Structure P
Amino acid sequence: MERLRGLVELTRPGNALLSGLLTFIGAFVAGLGGGPAGLLVATAPELRAGAAVVATVLAVGAGNAINDYFDREIDRINAPDRPIPRGAVSPRGALVFAVALFGGAVAMALLLPPLAIGIAVVNLFALVAYTELFKGLPGVGNALVGYLGGSTFLFGGVAVGGRLRPVVVLFVLAALATFAREVVKDVEDVAGDREEGLNTLPIAYGERAALVTAAVALAFAVLASPAPYLLGTFGVAYLAAVLPADAVMLAAGYWSFDDATRGQTWLKYGQLLAALAFVVGRIAV
């Protein structure tokens, strides 16, 4: 039971399921179901959306397991209660489990349109390459994770077709906010990353400079957030819903200068609120 629990923990199930939800939101914003009632009827777009959601959950779970495999020495310092450092799962067991999850994600992705398959392939390679190649490069690893975070919406939208303009805007906003949250998280993890010899943004340029970089990315995201309203894609309901999300993210960026853990936690809440604002905008059209 401890091994099973460890395998589940490797996937960071909350994070994986949230990513699946974001993929569904991307599909819904693009026009899935023709309205809430349409979701009750399983047509081809709905089935493709389901395949995209499952592929996302499996791929993110696999990526998290791979991350734990490569980060096992860092986690002995930063997160000793993770499954590998505490002995619940062996490094080899984590690697085999990740490969199996990747296989399931690929099988689901092959049911989707060519462009969605292309996004899935790029993301799978990016997930594997992140920890070993890019995580320790100042800002580069953060930008890659930002892209991956935003691409969940893009993946869902492309899977079902429909109106991609609002999904592209959502992708850009999510990528900027995720980049900012990852930079703040690097500030939180400075001790373990320095011990492992990683050259993250706060280690290379200082914690304050890293936090200022995160704040600038957040500012761009907030300034761009009214775009769907200004472009006429969504109405005033979207604008009313996105403003509280902007306020939460700006507050989180401010709090990060005193408490990185609090800041990155509230940034995640702000991102979710922003995604829900797009759902509100889509429903109100």
Structure Q
Amino acid sequence: EGNEMRKFGLIGHPVSHSKSPQMHVAAYQDLGMTAEYVAFDIPEDNLVKAIEKMKVKGFEGLNVTIPHKVKIMEYLDSVDEDAKLIGAVNTIVKEGDRLIGRNTDADGYMESLLEALEQNTLAGSNVLVIGAGGAARAVVYGLTKRDAIITIANRTLHKADQLAMLFSTANVETVTIAEAERQLAKFNIVINTSSVGMYPEVFNQPIDLSYLATGALVSDLIYNPLETQLIKEAKHRGNPVLNGVGMFVNQAALSILHWTGLTANRDKMKAEVLKHL
């Protein structure tokens, strides 16, 4: 039926602060769909129950957020190539009785980065990625797909090395944060994937920008606050910047595309997110 309520949602723990429901609802309204998007707070030991419930209640798709993005993979019927290589699922698509795991984080971020750079290639770009967690893995994967030259900096070098080893065929090296600060002038793009500077620790900064090259783009995956200390300093220096809203909107729009085949209005989604931040 054209008027039947279509069901989508989010599973995570906690999810009460998520801006995803408002953003998705705005997208569905704009597309003229009768659809809901519900956030479910699911403790880690309840994941299998949650999946069963979703199947029974007729959900067509779910987004997955922290801390379930890795663990959820055990409960799915199959996982696409991107999700396999990123090692995490952020989007579940129901196809018949099967649940398919996908990941729209890498492509969502890359689209926002290329837009900010006003270019369509990253081949040969020297990129510094700060952090070595799940978000870093998605970003590094997206960069390797686009032939960037990648340096991963992390407080614990061992974690950076582990991440680099996953992409050993690509052009990836690792450094300490102190070493990255000394070498900063060689990078065209600096990306913070760590949580340093996120609300409530808004005065913290993951790296010192003293040697930042003129014209280098500084990007932070964090969008709460919209302007992290890192972004503020880069702006103050006159460098181009990119906050985390673009990635947040794009990964959602790509999820909607997987679920419905429809192209959501990203400008409307972004306006909705900004309204609630």
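Computed quantities for the displayed model
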quantity: Test item: mean projected area of the Cα convex hull in nm², for residues 50-177 alone calculated as 8.6, pick one of P, Q; calculated: Q
quantity: With relative contact order in percent (Cα under 8 Å, 6 or more apart) derived as 20, matching label from P, Q; calculated: P
quantity: Read-out distance in nm of label points 7 Å out along Cα→Cβ at positions 58 and 234, computed value 3.1, structure in P, Q; calculated: P
quantity: Test item: helix-only ellipticity at 222 nm (-39500 (n - 2.57) for each DSSP H run of 4 or more, over all residues; to 500) calculated as -25500, pick one of P, Q; calculated: P
quantity: Value 116, calculated as volume of the Cα convex hull per residue in Å³, assigned to which of P, Q; calculated: P
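Every number here is computed from the coordinates shown, using simple stated rules; none is lab data. Just so we're clear, the structure is a prediction, and the values are computed from it rather than from any experiment. Cβ atoms are built from the backbone, for glycine too; each structure is taken alone.
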